[in-house]
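These are the structures, in structure tokens.
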Structure P
Amino acid sequence: MKKIIFLLFSLIIYCTFSQEQGIIRQAYEAFNKKDYKTSIELYSKILEKHSKYAPAYYGRGLAYAKLENCKAAIADFERAISFDKSVIDAYFAKCLCEIKMGLNESALLSINTAIDNIKTKPEYYYTRGLIYYFQQKWEQAANDFTKALEIDPNFGLAFYARGAVYYHLKNKQKALADFDKYLKISGNKDNLANETQRLINILQQPEE
């Protein structure tokens, strides 16, 4: 399940930068080209002149996260939040890094803050569901995955994750239904098709 965290960074939208010009646009474009080191260098140049510019800390934090430097990423997300609390996705990105570092309690605080501010993003509820999953709080995890699906009925990963919860709860029919729905929506785009089919095969084995 933890490999799913890597996929979540692609859900973050960079609307904060969409209208910016000059060097911040270059940093944004470098990020989109997966040239994360250049993106970091460009955001750092911006911050040398504008040390309280929250979007630059946020953008640089995302680049650090892509390079697996979660400590530096979290530090930048915290700076972004300190200068502009309206950068709500910084809480989300910070949460993802904290999960990757095994800091589930801190991650829960971060994602709760994000949800308190924006209640319409399915990825927020999905991410909190993952935290509850890692903590084996199955019912809370299932509730959050369900909430994510209420907002976005085509959120394939939420079906997979909820199916995994039902698998642990030994609710065979609900697990099979969710895994089947996941395969129909997502196929193998998340590289989870084989694992999903393996779980389906286990669930379909006759009971002794």
Structure Q
Amino acid sequence: MTERDRPLSESLDSHNQQPPTEAERALEREAKLPLTGWQQEVSKGLEFGLQAADSIIDRSIPTFSRGELPHFAGINTFLKAPYIEDVRKVGEYDVAVVGVPHDSGTTYRPGTRFGPQGIRRISALYTPYSFELGVDLREQITLCDVGDIFTIPANNEKSFDQISKGIAHIFSSGAFPIILGGDHSIGYPTVRGICRHLGDKKGNYPL
């Protein structure tokens, strides 16, 4: 085949050895992603949310909104993750999101007790898939939302005890806790709860 006979795209590629763009690399990573997590979410939605009306052509859509889509509907858990009412089952997941609506430790302006609600609401507009990174959290980890820890308004000591116990429970189950605060004071009881299960790895800092 002569150069004249080559397709234009091949001819351009042979002369312009440009590195792939960020978008092209993202498309390559996307093509390698499995669909297992997404397919499980669709199947669960159809099982729990009923098959769609007969007039709906896309049969992956349930009657009742379940899972990620649509972003403007459904219960506002973090990233539309499954809500785990029975916290004894949190160990069945890799990562557990937990809200800590506590702001009694602030020294200036309260209000972050509403933080977990706000974070969950805005997260519903997003998807667990990142085009730029070529990552879909559904395919890499199992994620759940265990709701909020019951903090005690205006009582830091008892709230800290509640937070430490809740975080300790999640961490000891094997799930990785992601904490939605809450004011800066919640860092201490959070670390205290984790350290209870670190043994010698926590160093010489008693908490």
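Throughout, read-outs are computed from the coordinates displayed, never taken from laboratory work. Here the structure is a predicted model, which means the values were calculated and not measured. Cβ atoms are built from the backbone, for glycine too; each structure is taken alone.
Thinking of P, Q, which structure, once mean projected area of the Cα convex hull in nm² is computed, gives back 11.8?
Numbers: P: 11.8; Q: 19.6.
Working through the options, I get structure P.
Rank structures P, Q by relative contact order in percent (Cα under 8 Å, 6 or more apart) and report only the one at the top, that is, the highest. Please list the in-between numbers first.
Numbers: P: 11; Q: 23.
By relative contact order in percent (Cα under 8 Å, 6 or more apart), the leading structure of P, Q is Q.
Which one of P, Q has distance in nm of label points 7 Å out along Cα→Cβ at positions 37 and 157, as calculated from the coordinates, equal to 2.7?
P
As an exercise: distance in nm of label points 7 Å out along Cα→Cβ at positions 45 and 181, calculated from one structure in P, Q, equals 4.8. Which structure is it?
Label of the originating structure: P.
When helix-only ellipticity at 222 nm (-39500 (n - 2.57) for each DSSP H run of 4 or more, over all residues; to 500) is calculated, the result is -10500; to which of the structures P, Q does this value belong?
Details: P: -22500; Q: -10500.
Only structure Q yields this read-out.
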